[in-house]
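Just below sit the structures, each encoded as structure tokens.
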Structure 1
Amino acid sequence: MKTVNTSKAPEAIGPYSQAVIAGDLVFTSGQIAINPKTKKILEGNIEEQTKQVLENLKNVLEAAGSSLDNAIKVTVFLADMNDFGKMNEVYAKYFKKKPARSTVQVARLPKDVKIEMDVVALKRSSGHPRFN
């Protein structure tokens, strides 16, 4: 098992890694809408927060030798399920290969953000049937 750390995504705010590589799989920790340069929460609408979360995930996956195109499972946590449609519009621009996904509404998210996501991805795509 190998941990992943990149300055292109927010530092972990607790005793965990940005991601862990186990064999050919990359497991990201949940990402929220923190700008890694300013280290501040993006106080925008659901579309802006979703974009920041996906940029953070993209950067963590790239640091792990993977990408959003290699995603096989995404979990989306929303503070308000009424934001589902707007979140989904932004999400669709990032995931062309349509990984499996679960989306749930939760009572509260860290730092009171509107969205959190995590991803399970393959480290590399060559020869795997998911990418044929």
Structure 2
Amino acid sequence: MSSLPFGAWDWPVPISTPELALLELLADVREEADFSAADKFFEGAVNLRPGLLYELLANCKQVKTKRLFLWFSDRHGHVWRKALETEGIDLGRGKRMLVKGGAFNAVYQITVPRQMVKENENTLF
């Protein structure tokens, strides 16, 4: 969390960093339309900081959010993803059905919309 000065008195207004904003966005993903919106944000997320991401993911309590973040990160293959350490990030146990009738991703044990699955991805239909 950061802040920016605002108004004549330079009041500090809290703002999320891009890394935190993406995690906040993923916490509310519920339907296929949410996946599409999140996918667009991840397309443009080329300058994220791996050190900050690790800290945020390690402290995040929502297993769904962490798994989705890593799935979207893998999907887009940005340079920062290669530098992001994932050891020490608790991804919980068990499968999570995020989309009814979706494709199951075996790596993160989540269901994602079928139309978002790439041909070479490790999924089951």
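Every number in this text was worked out from the coordinates using simple rules, so none of it is lab data. Remember, it's a predicted structure, so these values are computed and weren't measured experimentally. Cβ atoms are built from the backbone, for glycine too; each structure is taken alone.
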Exercise. With mean count of other Cβ atoms within 10 Å over residues 43-50 computed per structure, which member of 1, 2 shows the largest figure?
Worked result: 1
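For relative contact order in percent (Cα under 8 Å, 6 or more apart), which of 1, 2 scores largest? Walk me through the numbers on the way to the answer.
Working: 1: 31; 2: 19.
Ranking 1, 2 on relative contact order in percent (Cα under 8 Å, 6 or more apart), first place is 1.
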Exercise. So P(r) over Cα pairs in 10 Å bins from 0, in percent, computed for just one structure, reads 12, 42, 32, 9, 4, 1; which one of 1, 2 is that?
Worked result: 2
Seminar exercise, completed: Working back from 0.85 (FRET efficiency 1/(1 + (r/R0)^6) of positions 19 and 115 (r between Cβ atoms, R0 = 25 Å, to 0.05), computed), options 1, 2, answer is structure 1
Exercise. For distance in nm of label points 7 Å out along Cα→Cβ at positions 11 and 59, which of the structures 1, 2 scores highest?
Worked result: 2
For this session: Name the one structure among 1, 2 that distance in nm of label points 7 Å out along Cα→Cβ at positions 3 and 99 of 2.1 was derived from.
Result: 1
Exercise. Which of 1, 2 yields -12000 for helix-only ellipticity at 222 nm (-39500 (n - 2.57) for each DSSP H run of 4 or more, over all residues; to 500), as computed?
Worked result: 2
